[in-house]
Structure 1
Amino acid sequence: MTTAFEKQIVVAITGASGAVYALRLIQTLLAAGRNAHVVVSGAARQVFQQELETGLPSRTGECPEWMEVIHTVTEGAGNGLWKFRPMTGLPGVTPGKVFQYGSSDFHSSIASGSSLTGGMVICPCSMGTLSAIATGASTNLIHRAADVHLKERRPLILVPRETPLGIIQLENMVAVSRAGATVLPAMPGLYHQPKCLGDLADFLVARICDHLKIPHSLSSRWGQAVES
């Protein structure tokens, strides 16, 4: 039985490459009955425009406009490149909602440890964001929410996308890992025999959901038959 607070997942999107991971993650969370509390950096909005040729809604609070963006990229005109498989909701589960916050909105609920959540994912996570979290420099809501999840001992998953990695980035990853975060790099596997780019994205999103203990059917597991 999922509790009310476990249904609340914070998703921060920063300016690293990999916008499609964030979009598919939010879609998967909603299908699993989770509410996505989304914070998008200014750089991330630029990346969405460049990589997915789509803008993002700016409304704060409940933001159903996200559903249109998700549909366009994963089912509509934007799906020609990715070829995502249709997303189906879990049986008997009411789909979740998206709530959006400004990156400087320190009055939002997710800026406080008194607001209970089931975890936070920063996907993708830029090296600048990683550095801020590693040093405790809470200069925006993304940094602050991450700091909250660390101090409250709640799941925090960072999805960096950078190569090669210098010693500063590696040491920052060690620091956040020691503080309790999970560093889950954007490194899709190939053993599930992906047939399209969407399968590669789903592999990574599946690993994120596994660490949040959220059920899904995105990708086959090691030793299982690959579905066609």
Structure 2
Amino acid sequence: MRRITGPADFAAAFRVSRETLAHLATYEGLLRRWQRAVNLVAPSTLDAIWHRHFADSAQLLPLAPSARVWVDLGSGAGFPGLVVAILRAQDPGCRGDHARSAPRNAPTGLPRITLIESNARKCAFLREVVRATHITAALSVDILSTRIETATTQASLQPPDVVSARAVAPLDKLFALAAPLFASSTVGLFLKGRDAAAELNAAEKLWNFQSELVPSRTERDARIVVVRKLERKNEGRTS
């Protein structure tokens, strides 16, 4: 992928609607305004928002295009979860007539994306972006100001189709946060840098899982770690 320098490049790369581009432009404006008071992103990345943050997040959606329940861990300024929500909101299947037009036995109700972030000021920012973009007309967005390792938080969430995270923790520790949410069909989509393979090797000491490394579309050496069938190894099990 060539470098995404603004809305036109983003639209060409991800084939999004003008409405979605407008939502992302609103997001950008709010992020720049709030950044003056709240440290939302690294200052050095402010002039590369469309590539470093929007495109980096958006590349996850094609890996799980039909996901209807999505949980994003450590959402921060909304990457990747809130970008996924904005793109997902343009899907015609999210509109209000979905329940009437859906095939028999198809899941009904609006898709749900849950953003989990322990920093209250960042949660306030996320809520403002959701309010300003009006995406809740097309899908449900829950913003939880809590820590994912809290038992009550874990118990409040239904098993998602996707668990995502970016820059939260090394994979062995990230798996410990994500595992309580995993059902048999859940997929983990974790944005990682050049050390992704080494982190997977370290995680194998404590975890059983199936994994795939997908090259990032935004950074040459980065990878998306796709994880299925995640469960902690039973060290006490005997044959």
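We did not get these values from a lab; they are worked out from the coordinates using the rules stated. All figures in this text were calculated on a predicted structure; none of them were measured in a lab. Cβ atoms are built from the backbone, for glycine too; each structure is taken alone.
Assuming 0.10 is FRET efficiency 1/(1 + (r/R0)^6) of positions 7 and 151 (r between Cβ atoms, R0 = 30 Å, to 0.05) as calculated from a single structure, say which of 1, 2 it is. Please report the intermediate quantities before stating the final value.
On the way: 1: 0.85; 2: 0.10.
Clearly, the read-out refers to 2.
Can you tell which of 1, 2 yields 15.8 when mean count of other Cβ atoms within 10 Å over residues 183-190 is derived from it? Display every interim value, and only then the final one.
On the way: 1: 15.8; 2: 18.4.
Matching structure: 1.
Suppose helix-only ellipticity at 222 nm (-39500 (n - 2.57) for each DSSP H run of 4 or more, over all residues; to 500) works out to -11500; of 1, 2, which structure was it derived from? Answer by label: 1.
Quick check: -0.46, -0.67, -1.20, -1.50 is what I get for log10 I(q)/I(0) by the Debye sum over Cα atoms at q = 0.10, 0.12, 0.16, 0.18 Å⁻¹, calculated from one of 1, 2. Which structure matches? Corresponding structure: 2.
Could you tell me which structure in 1, 2 was used to calculate relative contact order in percent (Cα under 8 Å, 6 or more apart) as 23? Let's see the in-between values first.
Values: 1: 23; 2: 18.
Attributed to the structure labelled 1.
Among the shown structures 1, 2, from which was the value 16.9 of mean count of other Cβ atoms within 10 Å over residues 127-134 calculated? It traces back to 2.
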